[in-house]
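What follows is calculated from the coordinates using simple rules that are stated; it is not laboratory data. As the structure is a computational prediction, the values presented were derived from the model and not from experiment. Cβ atoms are built from the backbone, for glycine too; each structure is taken alone.
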Structure I
Amino acid sequence: MKGWICRVTERVVPLCFAVVLVVSCVSYDDNNSSLGEGNVNFQYPNHRHNSSKPVKVVIVTHFELGDDEGDQPGEFQFWKTRRDLSERYEFPQSHHDLFYNPNSQLLGIVTGMGTAKSASAIMALGLDQRFDLTKSYWLIAGIAGIDPEDASIGSVAWSSYLVDGDLGFEIDSREIPEDWETGFFPLFSTGPYDPKRPSSIGEIYQTNTGFRDWAFEVSKNTVLKDTIELDETRELYENFPLAQRPPFVLRGGHIAAMTFWHGKLKNDWANKWVSYWTDGMADFVTSAMEDTGTYQSLAFLHNAGKVDKNRLLVLRGGSNYTMQPESRSAVENLLSEGEGDEYSGLEAALENIYRVGSVVIDELLANWSLYEDEIPTAELLHR
């Protein structure tokens, strides 16, 4: 009897394992069907062929608050509804399905929040053989914290310097030497803002500055949305003249970090960190969570001949300030913003990102015969 049990066990265990594998595979498809409609029929093509969809512009967003249509919008909703991104492509290998307009050849992606999700989503898209991205322009269109020393909430900023705010050594501020102003400092360095700055291993990326400047020139006079709520928040920043202006278009440096930081001391750090890694060429203006991850994937895809990383534009709209006004503590100010759908500048930021980004997209589409093979620069406007 014991021998029979042993023999049955030897056979049953592998059989059960095989059944578990089959069930797991079926469950995987069923679970992912919640990301899109009918994902159980999804097949990932093995190679790009003549039927690949041509894409002129990829609109990169990072979150949606609820549904893609008909409720309070996140970053994606305006683009989907107003640009008629109605052709759905299942995308179970990432955060959210893709949406495409076959007439304008615009493609919308929602990467998910954070550098990890943005990097993996962009890499997955870049390797997706259903789309031809070799001549695609890429527009990052997302909200951000904005420095009241440089701009007001609702304003939108074009960035070419993308600085990572995560890579580094860190010692708790309660244990740092008395002459250190921060416990966060570059990897392979001896302390904060070490004059012998180590070579970048992902701390700094620079997009095509000429292209960024062209986009700014094309869009700088866009009429932006302003609201009473924005004005009420702006009034709190009494000693920040740029923070009290109505929304406007500007250029500035960007920092990407997975931590949602806030406060004057962290804002001071962000300004110094951006200046440190850019040799003073960029001033910190906006803070978000994804853009260094997005750029890193585009750089790898560029090396593989899948995309052109020089066709990337980064546009961020200020949904909230990165530090408190003098009348509040950092904690009070951060908590007063509530959840992500309650930022005082969210509504205006989303609208203004769409307005400014659309000016640039419309120009690219209207003159595609010119821009298909030549990336525009500010000098092109003066020819």
Structure II
Amino acid sequence: MKSISLIGSTGSIGMQTCSVVRRHGDRFRIAAMAANSSAELFLRQVEEFRPEYAALADEKAAESIRDRIPAGVRFAGGKQAAEEAVGYGQTAVIAATGFAGLKYSLAAADAGKDVALANKETLVCGGELMTRKIKGAGVRLLPVDSEHSALWQALHFRADTPFRRLLITASGGPFYACTPEQLERVTPADALRHPTWKMGAKITIDSATLLNKGFEVIEAKWLYGAPLQKIHTLVQPESIVHSMVEFEDGAVLAQLSYPSMELPIQLALTYPERLDCGLDFLDFEKLGNIRFLPLERKRFPCYDLALSAAESGDNYPCALNAAGEIAVRAFLDGKISFPAIGRVIGETLSRTERMSADSYEALAETDARAREQAKTLLCAPN
């Protein structure tokens, strides 16, 4: 039986990881779980899975349920307490969102745990640092994101398999065909209606702006040691082909399935073995057309900015992420328009001072500076 620590248990990926464990209770055990502040949901999870250790990063939220934690479960509150959860189990599933996830990922590697990575920011912000930690610790970095899991499968579960190109697919989001005038009228409710995936609010907005696809290009660079010119993106509106690998002999291997995050979550924990994950089998006769459309940089400002940050290197991807978090929150709160997300990110990047990205402290400084800059831009008169 494989034991895991689950970081970010109350988020979308965290809850789907719980579903995987629930389906295969004879194969997996949650040894520790941590979340931020969703106290009542977290309490229900602790009651169901009875981990050895549980922690909420928000101390006030932790106190609200402390007296109801089941006997036998060691419980603590605070950010440091939540970080300690990665020390349990064989594999740490990092499903926390945002820049905060980087610290959990680094701590898991330091603790000698394999890292099943669902947190994009770990590699977007700290790819150099994280890959160095993984190599030094002699542990495995297991991709949970659907596109990177697809690439991993096509590469025969080896990051060092030679290839010609990585072909990352995107749904295109709900606004692929919209004009600039139409985008100015997009509301948060519109942007949260993703055509094929059910995800958390932040990643859903990032998918709508295509910033998320730029993040995935940066992640692929670090996961597979790929130069940016060997990573290509395509729009695949049906979200059936999750990514492809092109080889030197002209062959292309693809991973196809109906959209489901439980498949890549489960595979990261079981590979190379495959188990039932409750997903319907593809009915090829009923699929109809599977389309591939171009993803043009200049049509999608956030995607273009992500690639530009990747090309600039150093701390620019970290600044990109920080500005994106602030801008998306402002959009969801009704403070800025949908296109203004890209404008805030672009202006923040233009004011970013180049710094090394080889330590957590340097990245944390970049993150703090970029957030402050983005907030200043939001307060500035139009």
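For relative contact order in percent (Cα under 8 Å, 6 or more apart), which structure out of I, II has the highest calculated value?
Looking at the calculated values, the largest one is I.
Have a look at I, II and say which one yields 13.7, 43 for Rg and Dmax of the Cα atoms in Å, for residues 250-321 alone, as calculated.
Among I, II, the structure yielding 13.7, 43 for Rg and Dmax of the Cα atoms in Å, for residues 250-321 alone is I.
Between structures I, II, where is Rg/Rh (Cα atoms, Kirkwood Rh) highest?
That would be structure I.
Looking at mean count of other Cβ atoms within 10 Å over residues 282-289, point out which structure of I, II has the largest value.
Going through I, II one by one, mean count of other Cβ atoms within 10 Å over residues 282-289 is largest in I.
Quick check on the output: -14000 is helix-only ellipticity at 222 nm (-39500 (n - 2.57) for each DSSP H run of 4 or more, over all residues; to 500), derived from one of I, II. Which one produced it?
On the way: I: -10500; II: -14000.
Derived from the structure labelled II.
Say we calculate distance in nm of label points 7 Å out along Cα→Cβ at positions 122 and 370 for every structure; which of I, II gives the highest result?
I
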